[in-house]
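Read through the structures below before going on.
Only the coordinates and a few stated rules stand behind these numbers; no lab work does. Everything numeric here is computed off the predicted structure, so don't read it as measured data. Cβ atoms are built from the backbone, for glycine too; each structure is taken alone.
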Structure I
Amino acid sequence: MPSSEPTFAELIADCAHSAVHLEMRDQYAVSDESEGFRTWSRTGRRDRDPGSESWAPWVELIGGAVARGVVVRRARVVSEPVTDYIRYEYAGTDVNVHAGEQVRWLPRRNASDLALPGNDFWLFDGRLIRWNHFTGSGAWAGQEMSDDTSAAKLCAEAFEAVWARAVPHGQYEIR
């Protein structure tokens, strides 16, 4: 791996076929979402405008990748009843879909017999992993890049197993 890690935008730009993202936490406390989450908690309103200042860069980045033929999929393993954070995340997922992502939800009780990695990850073209690390309270703790073939195989198999059982976003009912 190179000594400096590529940005997410660079990883997507270099991606030729697929980018998959597995999320397995019930609570994230990342700083760039804190204001939006507080507003949603108080008012029930969430920014769902794909052209808004907060969403437009993501929509452009993912939309561009999808236009190049990259299949972008996101699977979320969630406990039910879901946490408030997952409700917040669900409330904004239509924008992910608008950008071109395919999104599915898997209740954790349906994942008990799946072998899943210990961290959330992005897997690019089935070969390059960006592990996402979080603290116990859900704060961002950094990322780690890996091109280890056995780890990439584990991630690909885990993602596909979750994806096969998960419910498409448009059909998932938040509980």
Structure II
Amino acid sequence: MKSADDLPKWREDFPYESEGDDHVTRRDFARFLVLVSGGLATGNALVYLRSRRPPAEPRARVEVARLDDLAPGSAVVFRYPDEATPALLIRREDGALVAFEQKCTHLGCPVSYERGGGEGGEEHLRCYCHNGRFDAASGEGTSGPPRDMRPLGRIALEIEDGKVFAVGLSPRREG
């Protein structure tokens, strides 16, 4: 074993043993970077392709609620156009019925209905993720990040024999 006088200066400053250390060569590191980059690129491509897929055909007609069960200023969550997509049926304070997809157009967080009398005094749909708001009548973004985004997806409704039915998706206007 060498004495402290025989060791180079850098060994005195960094007296760590390296016998058990695994050395990573530049080639191994580059291979790792290529694999990780390829995995990320593949994942992004799959997400892009999935987003470009046409939406599923909506179920033709789905009973959402009974009209008598909806008081003015109330909302009901239901699934439309398929079982995986949440939607919101709102009976506004003036009695008008509207329905929207419940997914915020900013980052997909759920929106909820808030009656008038709160902040600002008007009815609106609110996304709590980034404090976004949508107009309860049109689904247009009014504040926060959704203000510059497309409106919420609107669902067409029919009323028959005191029951409210979801009957289709209204074309989404890009904003």
Structure III
Amino acid sequence: MPLNAQALNTASFAELLADTHNTAFHLEMRDVYAVGDETDDYAAFLRTGVPNLDPSRSFRPQWMPLVKDVVARGVVMRRARIVSEPVTDYIRYEHAITPLNLQAGEDVRWLPRRRASDIPLLGNDFWLLDGRLVQHHHFTGTGDWAPDGKERTVDPAAAALCHAAFEAVWERGIPHEKYTL
């Protein structure tokens, strides 16, 4: 993994994933995201109630091949989502498009927020790559990327904290196929 400060901050996330060898864990904790690349798909879902599950027409056509490649190399890719219940429209949308994540090779679990009360959690969503590199995500109050939207570190204490939080959420999480809204 690019560990020097310049490479750490300039590498694309795809480059970081390409250099991941064992695990890629993602923890999401917001009930609403409003990132620009999914605006059209989300608006269509709100109008119709039907998710866009065509990976070639999805807002993220690059994501599926990237994940498939990472998983094919033997990397375990897991995503955990902490959600409030009843869920927001955005979480209904996210749940409806999760089959795309599963198709690509991710394993996804959901944890109702009330079951996370005694888990020490970080203030931000994050990716943890190979248990060493953390990419924190910063969002505005409305759910769009903040100007400093991503912050990366290889600090062992930060990585250990993220790993412990993720594993605690994962252990309690409900597999996607069993989580109903």
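One table, with the values for the structure above:
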| item | result |
| --- | --- |
| Parent structure of the calculated result 45, 38, 30, given that Cα extents along the principal axes in Å is the read-out and I, II, III the choices | I |
| Among I, II, III, structure where distance in nm of label points 7 Å out along Cα→Cβ at positions 12 and 108 as derived comes to 2.3 | III |
